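Right after this note come the structures.
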Structure P
Amino acid sequence: MRLPGWVPLAVLCVAAAASSALVWQLYRSDEPAPLTGPPRSDYFLVDFELVSLDEQGREAFRVTGPLLSRHPHLGTISIEQPRFLFPAEDAQPWTARAARAWASADGDELRLNGDVALDGPDESEQGPLAFRGDSLSVYPKDRRAASDDVVVFTSAHSILQGRGFRADMQTRRFQLLNEVSGHYETPASTLHR
């Protein structure tokens, strides 16, 4: 039995259509995946010095560092290797440094992370106050600082360590909340060595 002449032509057309559909399916351009991840900064500053003012136009804090970037939607600021200066009304300023910091959009909260150092002024017989830890939150408007991590405190005559820390930068009062241990020397005991 012999096939009609149009059958091989029909089979060839069906095979060509199927292979064209397969090639189109394999090589069609898909929509690119939407970009996920953090948005690009509104702006960034390199080797900068920034002065933040409070509601009365007084200096709340000053910060310098190699890189600052602002989040475009939240208005928060990220800072690499910041160096802070917190002025006091009638006293020397407090200073702070860290590996990185985050500042709220309104400047009411600063979060310092990585090798944090907070140093109080040397304005009394107790000498300067020095706090070291891994993280610290500073509230410039209220002139206070806090951490829930382990903090080491040193002054002229003592070394204290504890978990959880609260400090009033105006009155130079601080609290270590838990797991406190320390070493204290009176000025008289250092004379008898």
Structure Q
Amino acid sequence: MEFNDSVTKTNLARSFAAECQAGARYQFMSKMALQDSQQFISDTMKTLAKNEMAHAKIFYDYIVEKSAGKCKNISIEAGYPFETPELKTSLLGEALIELSEAKNIYPSFAKIAYDEGFADIGKSFEMVARVEETHHKMLDYLGNLYKHNKMYKRNEPTKWKCSVCGYVENSKEGFKACPLCHAPQGYIIIDLDKEECEKGFNQ
């Protein structure tokens, strides 16, 4: 199929717009986290924002490459979230958006791309979907910890590491301030991969 006549072209444009908006929202959330003295969440949101903008660039590049310069503007119609920002609810809300992209939107776009003869684009949609599923797990886990005031509380002794000076301590609750450099609790690193695996999120 000619790319400029394809549904895939529109799907790429929709995805580009969605990823750009997600990147912006995550940057907003990063600033919100700092206002709540949650440096680790702020840093995590910056990383996710960087991921989303990388996805946007992938979709943008496909449009430019495949259209061979013939596509100057793409009209799209899609719904995008605009909600009152609050870190407690935003983390869990974004987790649901990521899950929808991972399980529904991008797999659907991938199938259409394959059907229209754009296997490379279909593969990219599938790979982005896997990343979004990881984002979902991270945001869901952090969102629940934050919502229930358990960011730095665990049932079993846990390794708490200061992201400023590297001091490590094992206990059920993270230190209120680093005993070594006195950085606030929000600078403690949470090993999301380890904790998610222990709770079965990656199964």
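Laboratory data are not the source of any read-out in this text; all were calculated from the coordinates shown. Note that the structure is a prediction, hence the values are computed from the model and not measured.
Data overview
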{"item": "Entry that produces 18.5 once Kirkwood radius over Cα pairs in Å is calculated, selected from P, Q", "result": "Q"}
{"item": "For relative contact order in percent (Cα under 8 Å, 6 or more apart) computed as 10, the structure of P, Q it came from", "result": "P"}
{"item": "Among P, Q, structure where semi-axes √(5λ) of the Cα gyration tensor in Å, for residues 6-109 alone as derived comes to 65, 12, 8", "result": "P"}
{"item": "Top of P, Q by Kirkwood radius over Cα pairs in Å, for residues 70-149 alone, largest first", "result": "Q"}
{"item": "Given -20000 for helix-only ellipticity at 222 nm (-39500 (n - 2.57) for each DSSP H run of 4 or more, over all residues; to 500), calculated: source structure among P, Q", "result": "Q"}
